[in-house]
Structure 1
Amino acid sequence: MDGARAFIAIDIPKQVRNGLAEAAKLIDCKPAKPVREDQIHITVLFLGSIGKAQLSSATKALSETEAKEFNISFNGIGTFSRTRPNVIFAKVDDGISDLERISSGMQKSLSNEIRFESRDFHAHATLARVRNPTEKDVEYVNGFVAIHSEDSLGEFTCKEIKIKTSVLNQEGPEYTDVFTKKLTP
């Protein structure tokens with residue numbers, strides 16, 4: 001377990017995940033590799049490579065987090081960069097404030113034990129990763145995003161949050177659920 005890559009995430013129900021995967025299949029760009037449908041999720045907080053003690057602290061902090069069930073909706077497709085898009089994602093619309101509150105609360109709880117990257121939280125579900133795009137690929141991705149920037153891509157009620165670990169292998173990452181926090185109805 002030492003050095004496992006861990007993150008706090010929200011699993012997306014199969015029906016919504018299926019719709020997101022279908023949207024990813026519409027991306028007709030060779031360097032864009034869709035995320036496997038079973039791995040589409042929302043990362044609330046990336047913990048990085050952590051040891052058993054830090055994972056235990058993260059589990060304790062998440063278990064003590066007070067949060068009620070909340071709605072999440074996906075509206076539109078985006079990318080983190082128009083000049084060199086490396087991730088194509090479904091944008092979270094409803095639920096952003098709940099996700100931000102949980103993410104910042106966990107960061108505060110764990111700030112003495114885990115060194116977090118200093119980047120703004122951006123609620124999304126990754127649909128595809130883009131590797132080494134040509135100028136033509138960048139133009140295509142930007143056009144695709146513009147066409148689908150307001151698509152309604154599904155919604156659900158978030159009832160739980162998980163801590164997951166990730167192990168990279170030749171087929172890509174494999175995720176394992178480590179802890180599940182049920183939210184208050």
Structure 2
Amino acid sequence: MTIPRIRPAAEADLEAVRRIYEHEVLNGTASFEIDPPDLESIRERWRRAGQAGLPFLVAHEDNEVVAFAYALPYRPRPAYRFTVEHSIYVAPPWRRQGIGKRLLDCLVEALELCGVREIVGIIGDSANRASLLAHERAGFRQVGTLQNVGWKFDRWLDTVIVQRSLEPDTRKPPKAGP
């Protein structure tokens with residue numbers, strides 16, 4: 001396999017994004033959704049990212065989308081405007097090849113240009129070692145675990161909260177933000 005390229009997602013990519021995410025919803029514990037969202041729901045996430053001036057990226061090889069990552073505002077209240085929550089998913093045949101790490105690095109770089117200060121990730125299932133390791137390698141630190149907060153596949157699941165500061169000096173005022 002060759003190394004996929006990373007670029008901003010286009011509307012034409014969203015069906016492939018939906019399929020990648022659907023597989024995780026139906027078979028994995030990274031997402032706590034039970035029913036896969038339809039294409040319009042995925043399109044709405046893509047639109048929300050664009051409206052907020054935030055990246056929605058895809059990794060593609062030979063015109064096939066093999067992974068995606070995006071960020072959305074963390075919470076709607078104005079004080080949170082410098083913080084985003086990100087999501088990242090890689091299609092099963094492309095996992096464990098460094099694509100998630102490269103995609104996450106590109107997402108972080110794009111978020112730095114957006115004036116984001118803090119990136120939060122909510123990792124489904126504390127047993128998701130691959131995601132935890134990829135985030136650690138990308139400079140995220142674990143800041144908490146919410147135990148037994150999700151029920152999926154007939155078992156209780158934790159979520160692990162990770163965070164990366166793009167401006168670690170808390171004495172500095174915010175830059176112009178998203």
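Readers should treat all values here as calculations from the given coordinates under stated rules, not as data from a laboratory. Treat the numbers as computed from the prediction; the structure is a model and nothing was measured. Cβ atoms are built from the backbone, for glycine too; each structure is taken alone.
A value of 33 was derived for relative contact order in percent (Cα under 8 Å, 6 or more apart); which structure in 1, 2 was it taken from? Value 33 for relative contact order in percent (Cα under 8 Å, 6 or more apart) corresponds to 1 out of 1, 2. When semi-axes √(5λ) of the Cα gyration tensor in Å, for residues 40-79 alone is computed for each of 1, 2, the one that comes out at 24, 10, 7 is 2.
Source structure of the calculated read-out (Rg and Dmax of the Cα atoms in Å, 15.8, 46) within 1, 2: 2. Looking at distance in nm of label points 7 Å out along Cα→Cβ at positions 144 and 160 over structures 1, 2, structure 1 comes out largest.
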